[in-house]
Structure I
């Protein structure tokens, strides 16, 4: 949810300073989220299964990215940039 902040600021058409502030805040929130997820993951997955489960986790996280790029490209072709950014946020 934190990564939606810079997109929402861009969609609102606010000045660059607000976009940068939103991006910095989103980065801090993402770092907190990654540390929390990694700690929980290592606490709940047995040590012998960490490598395999981490690989499955990484595949699951990245599998939909190319499809998302295709959908966003299609949406940007059909609607304006502000509408696409607002929906993505």
Structure II
């Protein structure tokens, strides 16, 4: 099973999606007996690469956000600590 074959949501796999769609169109019956298995295998491999790429990008974003929030917490603690000393 694969995600919906929407080109704008899967830009990295555009060629593979088109190839599978064309194969399904050209082999409307024989696709059920494996005529499009090669195209499907290539698409699956592309989706795995795309998922890995997106996972790495999202992980980098999450780490950057975590660091940003940690800095904000530290700044907030320092401000509170400074206010308590001024009293």
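Which structure, out of I, II, was mean projected area of the Cα convex hull in nm² derived from, given a value of 6.6? The read-out was computed on structure I.
A value of 48 was computed for relative contact order in percent (Cα under 8 Å, 6 or more apart); which of I, II is the source structure? Traced to structure I. Highest-scoring entry among I, II, by FRET efficiency 1/(1 + (r/R0)^6) of positions 17 and 57 (r between Cβ atoms, R0 = 41 Å, to 0.05), is II.
A short reminder: the numbers here are calculations on the coordinates, not readings from a lab. Since the structure is predicted, the reported quantities are computational estimates derived from the model, not experimental observations. Cβ atoms are built from the backbone, for glycine too; each structure is taken alone.
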